[in-house]
Structure I
């Protein structure tokens, strides 16, 4: 037994060496965990720009469990705890967490990260050895990214069945097993992502015929395994974009709405193809009721002997994380049902620093109700503050965004009418005053200047976007969310501009609405005013983020390439080598053929020359390009290599390196020695856009003229 701070490290079953590892990067992660507190990990990840550091240390990893309504004081078993990515999330609501992991290095990292928590025990060693000594009364057990390795944990013909049954034996009647795993039929794999574990394309879709140690499952396969093991009380959730870094968690009772699944490119670890617009395909799957089959990941709750379940536990059916913000603004929104089956909706802070922000929402509701009650054009959704949560009335209706989207399918006319009605309602229902910049305003929105007096809302909910406006059958308009309410004057036009901006930018089919300048001019959200509103928005977003680096920015910094299929095919076409043959009468298109080299940069090929050919043109690409390390040789009847004499239409940048500045580059061979009928070619190619090629050529010509001028001066000649 050892201790890391308050964390107990049980090494009784440790074999003495780590049998798996990510290599030297784990030493670096341990160094970082020892040096920096958890609250600084985001900045550390941004500096390191390493996938393993992101994967093991990112706070967002805990999103897969921090939403789950664990019973307070629960006893929990975490199998495959690794570096503790989710250990903190479960230990916050459990009286005791027993972790199991094979790696001493990773367990040490876990212990260092959570060394101030006295409810964590980490057992190091093989699960098959450790589980014999484990208790059988755990309230919960978790397999987060672990069930797919069941064959490595268990032996026999049905290792996954055995693994599931073995884990369930350690859960008390009424307890639950929580599994997070990729869907082998997840849409991302069809759309061009590599299989997460093997790194190859379509491996899971094709049935893992080339893989032995790991496999994920489709929804029907998981159901079959659970039911064959005798567990028929289960519930599926769908973390999006996947379980590793979920921002939203859906369920069968609360599926995504059309247009919600439009952020699908987040390949931090490997290059991927982009074979389709995943957002549009998800919309079609939702329309056809097929989303549960093609969601990228599953979170599965299995209840053991449900007749023994503790009554009174709430059920969460939807969670959305707003974590791309500074800790003092990061929140979680949950929708669910209480013990009596009544729906609820609440927000809670992700970090202790966010408690003040949650309390300010309750204050905003009071102030907005006073502001809007006279005209009754808008009604803030009622809320109540309970401990660390703020609960909202669960309202039913249609959001203005949903209504506009349906109308847009029929044409634009009614869209403009409803949008105008919304703006009129916002302006008519809220008293205004002349805008004056205050210190509080500058702190959030920066310094702006308007050419004319600007009307302002004295208390401003700047987030009156169309998805927050709920239309009910009785004609009332409710404001669902007023999190971003400020108690100082804010220009009314900015609130309108923001609603218009986020609606038109929210989906590809809406962007055409931005072309209607007349509408924007009518409400004063165009021209110079719009430019000032854009400055305000930039400053507002900076105020929300502060020093936090959101996942989207991290992806731009360290994400891998996402290569659209159309661009790859176009690029491949550009890289086709075309060979023209002259039989003594000149070069003709009919007397040419192609040598395809795909998307390669290093080209090697062999070209056969028929009898009777007196000259050869080789077009190395159908695009401007740079060829480096050009080598051409003859392969005679005896196989000897003889250099080919050639000229080019390119600019020789250096020896065997040419720049071709148009889409018709040529290597010209005018002399074919007797007995030589094979040309071996090799070079490295960089395909260029025409403008880039022209710019380079211009620079090279300028440099050439300068060299000529200098040589002339040295010789005493006039330039």
Structure II
């Protein structure tokens, strides 16, 4: 034993000596570039035009299949949204199986099958794959569209459109597409309530029969397969999928503006500005300067170490993040830089984004920046090629974009061959800082005065990208209107003071989702100023706030903090379940248009409260919160869908925004003078 220990010490000492002889003051020389060896793919084409790509991988006992229908984009016109509806209805029953039977079979074997307007996908354990592929093929070839499912999907689509009309990001992306491509371009048209109502069940069926065909389709199968047996299975399941005459529609070529201009969309409810700098380009995968364009974009705005991010977030603190992207496309490529910024720095953000775009165009990049960008691309590429799905996606790209067979084998060589001059030329060619649209969706009252000083011409557009006049910036406060009159009208609107004074306690439960996860808010309050709020996620208490009238605490993630200072002082000062009763000493600031309504804005301490001039109801509240770094954040809450409970009206929809996150609460239960006890405030 002693001999073994001595031997171990000797070996260990020799190891330290060897390491000590390494000169760590010099950076190790990089090794040779890795030789890329993609996993072998097998490819064949059926008589109906369906191209099949298979990648064999036996590491795990599972298989995935993805169908891509690579049709040329087309304009749907006054029936915009028909292909999306068609894709949503695919697989909800076929001529061979009902919707419920289909779903039960998929669930029973723990698989997943999805359908969409441009294809389908499926995943399962390898032992069940033949059955899963059979179900997928049945949905692809034999989907039936029932009136019941069609009407359900139309209703869902209309609800989604309605909710998006108040979201500045949704409106910004819509107008951006309209202005950059044009309404008569496949990438520029958008779905509206009117176009959805124009769509019939017959339109959906015709779209399926016309465009959902194998002629331009690719089926990629990856995983634990026997290629020979899988090929035989594919021929059996998809060989009788009938091809069709797919229309070859003409696509108009989008153009850029002659000189950089600002396109402004007024969103009075926006608490931040959505800024996009965009221009059209002519760039396809495989073009000679494609790699130079990729690297130029990586350096400008391709991540957290890029110039835009470092300038607007790290240096200026204007935003959570600013990025750029370059979209290579056979039909309409584009360059885009964007940021979501605080209203007060909208003009400064426009200046900084354009400054960075023009700086890289005219001054180029440094050797260090180019070196780092290359290493990041190559590192990601080398990691990806180890995955079996990468070989399949590369084979798919080669087929779709008519690339050379050795395109990806030469990827690293092509990246490394890009020079500083190549990057500068690509930047000058594709980043049109002098012919770009600066599309801003924001609150005109807060940002237009300063935007007009930036120096670019400003054109105004509505939420659908139609030219419009400059928004009315100020609306006079009606003569004789006071804060007391505003509050009294609000009290009357929700039921009157007599009814309100009968309320001794309020119990409320509201639901929301955060990134798909269900969230429950349980709120209890009682006279004179007791309150309890509990936020639960998946049945577990996530956050809690309790005040018993004299003292209180907050609790999050197991950490408890007693109320103190201003927070405690504010909680003790409340003497009513209806805070608005205490706003009569507030200051009337302005009248502001919100979603077609005129709202009087009243300021009370750190809040701005918006009351509908017509109905008197409270429709919005914006609280200013000071952050630890000394900066301020606006936290808006939107109230709607008022319903009466025991003679008093309460909002049943409460939308709260905190930074980049929006929580849409829907009240599920609300009780007055019941469901609350003193124990709730312990």
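Nothing in this text is a laboratory measurement; each read-out follows from the coordinates by a stated rule. Just so it is clear, the model here is predicted, and its values are computed rather than measured. Cβ atoms are built from the backbone, for glycine too; each structure is taken alone.
Starting from the value 0.80: which structure in I, II was FRET efficiency 1/(1 + (r/R0)^6) of positions 69 and 541 (r between Cβ atoms, R0 = 41 Å, to 0.05) calculated from?
Label of the originating structure: I.
Looking just at relative contact order in percent (Cα under 8 Å, 6 or more apart), which of the labels I, II belongs to the structure with the highest value? Write out the running numbers ahead of the final one.
Numbers: I: 9; II: 12.
Comparing I, II, the top value of relative contact order in percent (Cα under 8 Å, 6 or more apart) belongs to II.
Where does the value 93, 77, 55 come from, among I, II, when Cα extents along the principal axes in Å is the thing being computed? Don't skip to the end; give the middle numbers.
On the way: I: 93, 77, 55; II: 81, 75, 73.
The correct label is I.
Identify which of structures I, II gives the largest calculated value of percent of Cα pairs over 31 Å apart, for residues 85-372 alone.
On the way: I: 35; II: 48.
For this comparison of percent of Cα pairs over 31 Å apart, for residues 85-372 alone, the top structure is II.
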